[in-house]
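In the part that follows, the structures are each spelled out as structure tokens.
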Structure P
Amino acid sequence: MGRLDGKVALISGGARGMGESEARLFAQEGAAVVIGDILDEAGEAVAAYIANAGGRCYYTHLDVREESDWQAAVAAAVSRFGMLNVLVNNAGIGSSSSPIHEEPVEVWDRTMDVNVKGVFLGAKTAIPAMRQAGGGSIINISSQLGIVAVPYNGAAYQTSKGAVRIFTKAAALQYAGDGIRVNSVHPGPVVTEMTRAGRDDPERYAMMLSRIPMGRYGEPDEVAHAVLYLASDESSFVTGSEVVVDGGWTAQ
């Protein structure tokens, strides 16, 4: 018996990295999964992989900045699988490491559009469908840098992830009475495409490892298992909370 049997999940940014791991794990645990991304070829490949493994998965193009894309993705979940129970707001981007006084406004705006507005639009669009289903679980992927700051990463990224953290709590309070739980996950450095450039730079890589008590980057599956817990009924009394998966970074 799967931990998500009977549930329908929508995962943004599901074409690669943590989103791909979440989609595969959710399908293994019995969920029907809709994945959305702007990387159409990669997204279709993930959906095909899951289907070939015996799971249920549908890919749809999803630019998280566009409300109409979100509406189409939620509609696809309901029309194809009957309802929507779980939303993972996983899609996100990094930003430049420029100091604040040199940060281009365009970089700031794009980071906020994807990382904050995208999470807002996902929740806004999914909540009516979850109400209709009798409840649900929203998991917002933030970062350890949404809890603590560092001087060498761009302020735009850190600010956006802090916004996701408090948005999660506000939404959790508003919709607890509807049976909709809202929680955030805060990964530390994880082996994904987003961190590849930093890992390829020996000096930056060594500096990052020095900040992680466990001495290594996390793997996408290690984050996915935390997300799985929050998506499942095992976390039925958990809302407005934050699950940190950071190798000890924020314990310092």
Structure Q
Amino acid sequence: MNRIEKLFKIKNKNILSIYFTAGYPSINDTLAIVRELDQAGADMIEIGMPFSDPVADGPVIQRSSEKALQNGMSLALLFKQLDKIRDVTDLPLILMGYINPFFRFGMENFIKKCSETGIDGTIIPDLPVEEYLASYASLYEKNGLFNIFLISPQTPDERILYLDSISKGFLYMVSTSSTTGVKNGFDNSQKEYFRKIGAMNLKTPGLIGFGISDKSSFDQACEYSGGAIIGSAFIKALDEPGHLKDNIGRFVRFLK
């Protein structure tokens, strides 16, 4: 059973998924961050592949991507780092990034390497759903991978129902039409969007992402969904003075 599927079978509320950029703060921090997130109590981890033009990301993740690329991070290097990742954690692992680096790597090779290294799923915001279904869905199925789809406040109901019908794992509920980043809670229109999704009785659980920055916003997101995805606030925590292990443990304990 795919680890994402297994997670949602044993836990359907208060799921904490943490995003970080591979190769940041330092080029060889990937395994250490995964290990510490596991030990601190995260439920799922999204490893971001840095890209030179991350159009959906706010300044914090943009800066982390720029620094990771300067450090020398590449998809080939990331897969080398992930070679022994399943000696470190059994948490669900998702590789998130934009399509261009995966195309350059070769999509079939990329999917196979995900499977070989123990990645459970991908989030590729700029891969059209129809192209995924026509060209890659069978490869994902063959290799036991889930591709996670995104919905937003602007997604029509018919599209939401369609994505729900073809989804495995969870739906990534983007909380806002703006880029990623630290926000101060949710406004009434966002809460109405969350309530609407809840009332649709979708078969696929949802996790809310974008704008989750502290315990208050995490708890709010958990009221309306299965849990939350936190990226920018975690990356800021990695930049705090002190040891990486202590910063990660403190951040996760604060949320949970």
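Rule-based calculations on the coordinates, nothing more; no lab input. Computed from a prediction, not measured in an experiment: that's the story for all the values here. Cβ atoms are built from the backbone, for glycine too; each structure is taken alone.
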Of the structures P, Q, report the one carrying the highest value of relative contact order in percent (Cα under 8 Å, 6 or more apart). Q
Highest-scoring label, criterion being mean count of other Cβ atoms within 10 Å over residues 45-52, among P, Q: Q
The highest value of Cα Rg over 2.2 N^0.38 Å, for residues 29-172 alone among the shown structures P, Q is in P
Of the structures labelled P, Q, which one yields 0.93 when Rg/Rh (Cα atoms, Kirkwood Rh) is computed from its coordinates? Q
For FRET efficiency 1/(1 + (r/R0)^6) of positions 141 and 229 (r between Cβ atoms, R0 = 25 Å, to 0.05), find whichever of P, Q sits highest and give me its label. P
Here distance in nm of label points 7 Å out along Cα→Cβ at positions 117 and 157 was calculated and came to 4.2; which of the structures P, Q was it taken from? Q
Origin of the value 0.15, where FRET efficiency 1/(1 + (r/R0)^6) of positions 93 and 189 (r between Cβ atoms, R0 = 25 Å, to 0.05) was derived from one of P, Q: Q
Among P, Q, considering only distance in nm of label points 7 Å out along Cα→Cβ at positions 5 and 101, which has the greatest calculated value? P
